[in-house]
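The numbers here are math on the coordinates, done by the rules we state, and not lab data. Not measured: the values here are computed from a predicted model. Cβ atoms are built from the backbone, for glycine too; each structure is taken alone.
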Structure P
Amino acid sequence: MVAVSETAVRALAQVVADGEAACRGLRIMVEATDCSGPKYLMGVETEAMSGDIILDLDGLTLFIDQDSHPLLRGTQIDFVDDERMQGFTFDNPNFPGLCQCGEAVCP
């Protein structure tokens, strides 16, 4: 369903480790927006919500809500850290031809 690179798993695990002591994992949500492409939301989570899809990635728990699940199907998540940018990237086949950073103008 969602593919996460080893680099992204390490970065996500660090986000969780830096979160609250009761943090159990990371929530990933996607919202379909206008022509600028999808908007991705991420945050630490203390527990699953009713209906969540729960993924275990080498000990890292991802929580995905039912509305985001079909929009994330087939998405590849990576983490980039270079001179141009630092952050998570989402290669999402559900939004072809649109900016994948969620901004009106990609860097």
Structure Q
Amino acid sequence: MSRVPAGVKVVDNLDDILPDLDVLYVTRIQKERFSDENEYRSVIGSYSIDEASVSKMKKDAIIMHPLPRVDEIKPEVDYTKNAKYFVQASYGVPVRMALISMILE
């Protein structure tokens, strides 16, 4: 039996939970984390966020992603007001600059 941290809800169907979310944090399925190529192939493409997904979300819900993406968020989502991953990525630049500055001082 696996343990789930308090406050975490596990669902099998993303569409079931989309209307309840304030933030949807999406990541790609990382091939390098699989030791078995067949297992990776069995899950690749198992989910994708598109305009239909966004339409099920709260109007002010946001979508975040660490980038780069593969196929887990369709490019059409980029033009919605919910897509915040490019802003998220741009905030990483000054943070990295500050960290490098602190390290080099």
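0.20 is what came out when FRET efficiency 1/(1 + (r/R0)^6) of positions 12 and 92 (r between Cβ atoms, R0 = 25 Å, to 0.05) was calculated for one structure; which of P, Q is it? All intermediate terms of the calculation are to be shown ahead of the outcome.
Details: P: 0.90; Q: 0.20.
Here the read-out was taken from Q.
Starting from the value 2.8: which structure in P, Q was distance in nm of label points 7 Å out along Cα→Cβ at positions 4 and 28 calculated from? It must be structure Q, since only it matches.
Assign the value -4000, calculated as helix-only ellipticity at 222 nm (-39500 (n - 2.57) for each DSSP H run of 4 or more, over all residues; to 500), to the correct structure from P, Q. Intermediate results must be reported in sequence, preceding the final value.
Values: P: -4000; Q: -9500.
The structure behind it is P.
If volume of the Cα convex hull per residue in Å³ comes out at 173 when worked out from the coordinates, which of P, Q was used? Here the read-out was taken from Q.
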